1. Quick check: 32 is what I get for relative contact order in percent (Cα under 8 Å, 6 or more apart), calculated from one of P, Q. Which structure matches?
2. One of P, Q was used to compute helix-only ellipticity at 222 nm (-39500 (n - 2.57) for each DSSP H run of 4 or more, over all residues; to 500), and the answer was -28500. Which one was it?
3. Match the computed value 12.4 of mean count of other Cβ atoms within 10 Å over residues 9-16 to one of the structures P, Q, and report its label.
4. Distance in nm of label points 7 Å out along Cα→Cβ at positions 33 and 113 computed as 2.3: which structure among P, Q?
Structure P
Amino acid sequence: MLFFNALFYLCFVGLILDHLITGFISLFFPEQARRWFEHFYSIRLTDAMMLLFKPWGLLGLFAAASGIVMLFGLERYKYFLLLFAALVLGRLILRFVLAREVHERFKLSLRRNMRQVSILLLCMLTFIGKYLSL
């Protein structure tokens, strides 16, 4: 159980930090965010896409704040784990359904996409497992 809890917190805190960092730089430093996304996700963003950085950054900060609140009261907010798992499932489905289009439009390699799919799948399974253990 110790290994599972460590894995859950690694996934959960990792997603919180990812949303906190990307949300912050997208909201306040959009040009640096462009370079960040191009480096870490190997995608090429157009100027039109840059218009989405601030609203998506705000949404990312909200997701991070929600995760931080949950982190300090998992028993109290355990049903939100199911909502987070459902959101991750939605992202997984979109990654599969849109894999070819994302590859063609953003030049994101299928290998990198599948690596991110496996990370999301691991996170979703740990969220469900943690919910069931509470």
Structure Q
Amino acid sequence: INRIYGFYDECKRRFNVRLWKSFTDSFNCLPVAALIDDKILCMHGGLSPDLTNLDQIRNLPRPIAVPDTGLLCDLLWSDPCRDVKGWGMNDRGVSYTFGPDKVQEFLTKHDLDLVCRAHQVVEDGYEFF
């Protein structure tokens, strides 16, 4: 996916493809998510319709190349959308969007206080959904 969104082209333009490959190999080894004090789940992307328990995240093999679909892809590429109820198609062409109802359902089910994600730029550096 980072090939589609310009990271590959930037590495190739400024350095070489070998550097991009090294970054990708490194990314494929990083943890997918972090759980802080059993109350805050952190990830790059967001929720997944395939995520039914947190052990699924713990059990994801690493290193692994990111697939185009499924749990790992969603944890890295899904996005929240205030206008969506449930799950929606993502304009990025990969993964899903999820509505506030899915966030609340997930938090309640897993006794969490917050899902913290990166992946999108917001004006003040952070915002609550």
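1. Values: P: 32; Q: 23.
Structure of origin is P.
2. Derived from the structure labelled P.
3. Details: P: 16.2; Q: 12.4.
Going label by label, the one that fits is Q.
4. Attributed to the structure labelled P.
All of the numbers you see were taken from the coordinates with simple rules; none came from a lab. Keep in mind it's a predicted model, so treat the numbers as computed, not measured. Cβ atoms are built from the backbone, for glycine too; each structure is taken alone.
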